[in-house]
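Each structure below is given as structure tokens.
Taken together, the values in this text are just the output of simple stated rules run on the coordinates, not laboratory data. If you're wondering where the values come from, they're calculated on a predicted model, not measured in any experiment. Cβ atoms are built from the backbone, for glycine too; each structure is taken alone.
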Structure I
Amino acid sequence: MSLSTRLIPAVLALGLALPASAQDGPTPETVVATVNGTDITLAHMVALRARLPQQYQQLPPDVLFSGILDQLVQQQLLADTEEGLSPGGQVTIDNETRAILANQAIRSIAEGAVTDAALEAAYEAQFASAEPDTEYNASHILVETEEEALAIVEELEGGADFATLAQERSTGPSGPNGGNLGWFGAGAMVPAFEEAAVSLEPGTVSEPVETQFGWHVIQLNETRIAEAPPLDAVRAELAEEIQRAAIDAVIADLTEAGEVDRDAGDALDPSVLNDPALIPE
């Protein structure tokens, strides 16, 4: 079976989005084939390639080029045998056109929303003006029973070394490291553990604390005030939030200003979606 034949099921249902190209030499309008008077351009080929399943994306360019061109030629030859779209085909085109136009609008909104001023304002609101968070560095010894935990507390009160006991007795993955859990902020630990840890003074040890993992003896090593990350470190995260907020705002405005009447649809039984007879031939 040729590549062009194998590609047909994968691409027949895909809409073609035309990417921009600023390269010298071939242009999007470069004609690569003419079928019964209809031009097939390089843009058609590149757009189809971009929408192929991942297994085809890995093929060498020479194999892809020939297969994609064959695919488009075959599709045009077959298309020329039809007088027009079937009702079902037109419904599909309507949906694809609607989706492509909506994606263009979303892309325009997202690109226009991210400015230096917007990034700086979002950073100021989320990081620079926010109350600094406290971070905690703690160690723990995890055992299965409260009796074991109480015995460990007693040994620690008698002068035993916390890290040594953790290495010898802890069942948790941090045991070999002396029980050290490193730095963590609010919400990083299960509630019972966090509540006990943050209530300690640095250098002190908790009473046994039960969680779903077992019984913990916790030592708070030290605390620090978390510094706000630099803008560059969170630029991508902030840009995504700005874009999402801008898109949501535009959709809300369009919904309020638009004339939308969906009463007829809301009155239908949702199970009608499962009726294949409602797809026009």
Structure II
Amino acid sequence: MKVGFVGLGHMGSGMAANLLKAGHVVSVYNRTTAKIEPLVSLGAEAAKSVADVSKNDAVFTMLANDNAVRSVVYGDKGILAHLAKGAIHISSSTISVDLSARLAADHAAAGQRFIAAPVLGRPDVAAAGKLYVIVAGEPDAVAAVGNLFEAVGQATFNISKTPKDANLVKLSVNFLIASVIESLGEAFALVSKGGVDRRQYLNVLTSTLFSVPVYKTYGALLANRKFEPAGFAAPLGHKDIRLALEAAEEMRVPMPLASLLNDRFLTLFAHGGEMLDWSAIGDLAGKDAAAS
């Protein structure tokens, strides 16, 4: 299949590489051209513009936020203006529910198809082609690009025909991960101030009731206080919590823990933590407690 890919950050580069490995014809575009070169060496075509990369059967976008997605979709040089009728825009970005709904409507009005396909997994998982893909869109569109999802992930979960549903699910999952990070951080602060070795404590957790990836991955980062280089930058995590709160406010769903997490991110930033991994919010409890 001929596929375009816009956004070659930590996640997008791994996804695009796996599309190439699966035998798809891939053209790539990124504002920072240096990020294109490794994929060109694997066989990708370097597109000169968003317009050029949109001239494919399908085009992925994997970008940081709503503004970045809007900048490549709208306008005379955007995806919407250059994607062929019947072609498919696959948005794997973690964006707001409102923007996802707007993208679905605008692509439909242009005779194009839109699928929301946010993913679960960190950059190492993306590179290994082991992401979990959360998909929502019209069944014929989803079926047409099923082999693309197989190339980037180990499992695909088809949520509904309404794209924004996939974005709501993704935001809820990131809220849960951030909640785990905060609770792990508080638990580490308690035991470490009591004199228990952090790594020994993590071994107890992950060898018994909490033997699952989220506790193993983030527990290790917290136990070792390894927040650089960031696999998922703290400002992106904060953005996702804000988007979850926006959706919750629209639907009148109280989320007091999400509000606490929002404040945790603000505290981290107030202390200069913008460049750290989002798991660094879990270390704030230890600092509050003066725990080693």
Structure III
Amino acid sequence: MSAIGAVLIARAIEPERLARALAGMEVGWVGAAIIITLAAYFARERRWLVLLRPLAFHHTTVLRALLTGQLLNLLLPIRMGDVVRSILVGREPGGSFARVFGSVLIEKAWDWLALCVLVFIVAWAAPLPDWFLTPARSIGLLAALILSGFMAAAIIPERWISSGLIRLDRALAGLPASWRSFTLNNLQRLFDSLTVLRRRDTVVRAAGWTAIIWALGAAINYAVQRAFGIDSWTAAMTLLAVLMIGIALPPSIAALGVFEGLTMLTLGIFDIPLETALAVGLVLHLVVVVPLSISAAALWLLSGRER
């Protein structure tokens, strides 16, 4: 996929114009984008801490696992980085994989809701083509299902969950006791992660951090675009929505080629030259990947020295 994307991009652009676009880049805006990227990681860590309640872990532990998971999501299929970070935090004292993984699922649900809101905003602000609106309708349906799940988790009595687990235990009576215990204990912990949706203050904080995270994501795109003379918040938000949909399941290693191709396709809606759009995609990709890689490596080195 990366090779196909690179070939298609190479055939569509003029290298001289790409070189001029990169040469005219304002480095100060790129620096601002890097700072905003680091702030976005901090905001994601704060939201995850909220969703992990009442479990409490050291900030460095949660941040290290979060960054590691984000990095592995770029390299492994079907977002296995989210599983890895759940394992890393779940093995800490007082944690469990099922309970932590449940918080990650809730986190993803918040992000899909935010994506739905973003799609509605950009659809209202700019004329968008069918290749964008078609998947956007599916996102709206998914958001409705997520909201229904949130409401169900908030109102279903806990005794119903306990009763359901008891019935399941009886249904699994033919299995070894250790297998039944493992299954039921992990399901109970998974359901325990939903208790955060029963507390209004936790829901409000999670929603607030989600809004901050996505606002920072749009700001990163805007800063990189400004480095190439593109002053459009609508383009920045549209690009954010397209990239979040397009690389939700990485089709290639680190989405190489795909990331840049989606950037060119999206900014083309706003009459941005292909070479300038590709320059934006290349720099934005580096802004996303490089600080993430350095930060994750630094935190692992720090943890190694502490031991």
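Odds and ends about this structure:
- Winner on distance in nm of label points 7 Å out along Cα→Cβ at positions 62 and 110 once structures I, II, III are ranked, highest first: I
- For volume of the Cα convex hull per residue in Å³ computed as 157, the structure of I, II, III it came from: III
- Structures I, II, III, by relative contact order in percent (Cα under 8 Å, 6 or more apart): label with the highest value: III
- For 2.1 (distance in nm of label points 7 Å out along Cα→Cβ at positions 166 and 214, calculated) the corresponding structure among I, II, III: II
- For distance in nm of label points 7 Å out along Cα→Cβ at positions 150 and 262 computed as 2.3, the structure of I, II, III it came from: III
- Highest-scoring label, criterion being mean count of other Cβ atoms within 10 Å over residues 102-109, among I, II, III: III
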